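Laboratory data are not the source of any read-out in this text; all were calculated from the coordinates shown. Values in this document were obtained by computation on a predicted structure and should not be read as measured data. Cβ atoms are built from the backbone, for glycine too; each structure is taken alone.
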Structure P
Amino acid sequence: MLAEKIVTGQLTPGIYPVRAFSDNYIWLLTNGQLAAVVDPGQSAPVLDTLKRHNLNLVSILLTHHHQDHVGGVSDLVTQTGARVFGPATEVLPLCDRPLQEGDSIDDPSLGLSLGVLDVPGHTAGHIAYSGIFNGAPVLFCGDTLFAAGCGRLFEGTPAQMDNSLGKLATLPPETSVYCAHEYTLSNMRWARAVEPGNQALERWQEQAQQARNHDQPTLPSSIAQELACNPFMRVRQPTVAHAAAQWAQCTLATPTEVFAALREWKNNFR
C-alpha cells in the first residue's frame, strides 16, 4: 500500500498519490529527479509536491477530457514546460502528442514504457496506459476501471465499456491498477450486495477499510483483485449474472445485458 502523505525531502523512485479535490488522485511517477503525472485536475498540489521534492516535471499523461482530470494542465505546462500526452479524439486544453491504441510512450530516463489502449465507455475517446514502470507492470486507467467498480457511461454504451474492461482483464494479473478516484469503499458495499458470498471481496473490503481508517489510499489494486472481486469484470460469472437478473427482474440473455443491469444497479445503489 502506498503511503499517501509525502514529506519534504528527496523521493525514492516510485509512484505517489497527490490528492486533489475531494477524492481524486493525481499519480506522480518519479525516478527521484524527473517526474510525470497522470490526470492533473489541479495544478497547485502538483506544483507543491514538485517544489518540496525538487522534481522536474517532464511529462503529463491524460486519459480523458473531464475537467477534474485536465484542469491543471495549462498551468503546469506554463510553470514547467512539461510535454502533454492524451487521447487523440478528445478535446483537451493542450496536447503535444495525441495517442490512440497501438501507440506507446517510452522514457528510459524515468524507467517508463507504456502502451496505449482505447477504452471507451466513460467518455467516447478515453484511453488507458499499460506497461512497465520501474520494472513492474502498471495500469493507469483514469475513470474506466475503479477498485471494485467502473466509470459511469457518460458518452459510451454498455457494450463498449464491457469490451474496454475485457481488454484490461487480459493484462498480467500482478499489474498494479492506478485509477483516479477514492471510490473503493462505496464500490465494495455495492459489490457485496451483488456477491455476498465472495470471500475474496470480503477480505479486500476489510483491508480497504483499515487503510481509510488511517487516511491511507486503498489504491493501487491489481488486475487479479479486480477479476476476483469486481462485478463489472465478472459479468460472465453465474453468481453475478444471476444477481443482476434478480435485481432487474428480467432475463438477461447476454453479458452486455448483465453489464447494463449492473451499471444501472450501481447508479441507483445507496
Structure Q
Amino acid sequence: MKKIKGFTLVELLVVILVIALLIAILVPLLQASREKARRVACASALRQFGLGLIVYASNYDDRIPRSFFDPTIIGSLPAYSYQVYWVNLDATSESEKISAGPWNLGHLFHERIIKDPKIFYCPSAGKGARYEDYVGKFKWPFPRDTTSPNSSERIRVGYNYYPQGTSREKLENNCYAYKSVNTLTSINGRSTISMDRLGSWNYGMHRQMGKSSGINILYGDGRVEFRVNKDTEEALWSPNPYNDADNFRALLYTLSH
C-alpha cells in the first residue's frame, strides 16, 4: 500500500508564515484604498457645496449663507461653522423638531438644493460627526439618543463653512486672516470656503498609516484640493482650532493660496 505523505511541522509553519506576511502586506493596502475612496467621496461633497452655493446665489440676488461663526461677536466659536440646526429634544412630532436654524451649509438642505443629508457627512468622520449620529426617533436632523448625557440639541455636519473675501486683517496672535463675506461675487477665489471638519494636528479627517493627516478643501474659485496638516504651522492646531477664533482664521489664511 502506497504511503500518503503529509506536511511536516516545518512546512506547515512556513505556510502559516507566508499567509501572515501576505495579510500584513494586504491589510494596509486595503485600508489605504478604502480611505482613498472615502477621501474622494468627501471631495465630491465639497464640489456639490460649491455648485449649490452658485444656485443659492442665483436665487437670492448674489447672496450666499453667512457663516454662523462670527468673530466680531464675543463668545462665537469656530465650532459654530459646522452647526446647521438646533432641535427640540422634547419634540413629539416632526413639525416641532426644529427650534432654530438653518445655518451655514444647512441652507442648501433647507432650500432643497442638496436633498440628501448624507452628503453633509464625510465617511471618514468619527463619532459625533456621522450621519447616523443624527437620525433618532425622527428623521435627520435629530440626535440618535436623546437620553445620553452627551446628547445635544445642536445638529452638526462634517464640514466647516466660512466664506472669505479679499480684505484681510491682523489678528491678536500676530497672524493674518481674511474677513468673512456673504455674497458670491465678493468671495476670494484663492481662499477657503468649506472643508472637512478641522480636528487636531495628529488626527485630521483623513489619515493613513505612516502618512500625515489631511483635509479636503473647497476654494472660492471652485477647486477642491487635499492638503496635509504639515502644510501649516503646528501651533495653529493647538489645542483645537474649532475652539480658538484667531487660530482657526489664521489656519484658513495659511491654507489659502
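Identify which of structures P, Q gives the largest calculated value of mean count of other Cβ atoms within 10 Å over residues 58-65. Please report the intermediate quantities before stating the final value.
Values: P: 24.2; Q: 14.1.
Checked P, Q; max of mean count of other Cβ atoms within 10 Å over residues 58-65 sits with P.
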* Asked: Here FRET efficiency 1/(1 + (r/R0)^6) of positions 82 and 234 (r between Cβ atoms, R0 = 30 Å, to 0.05) has been calculated and equals 0.20, so which of P, Q was it run on?
  -> P
* Assign the value 1.5, calculated as distance in nm of label points 7 Å out along Cα→Cβ at positions 34 and 50, to the correct structure from P, Q. => P
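Check the numbers for relative contact order in percent (Cα under 8 Å, 6 or more apart) across P, Q and tell me which is largest. Intermediate results must be reported in sequence, preceding the final value.
On the way: P: 14; Q: 19.
Going through P, Q one by one, relative contact order in percent (Cα under 8 Å, 6 or more apart) is largest in Q.
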* To do: Please state which of the structures P, Q yields 3.5 when distance in nm of label points 7 Å out along Cα→Cβ at positions 74 and 106 is computed from it.
  => P
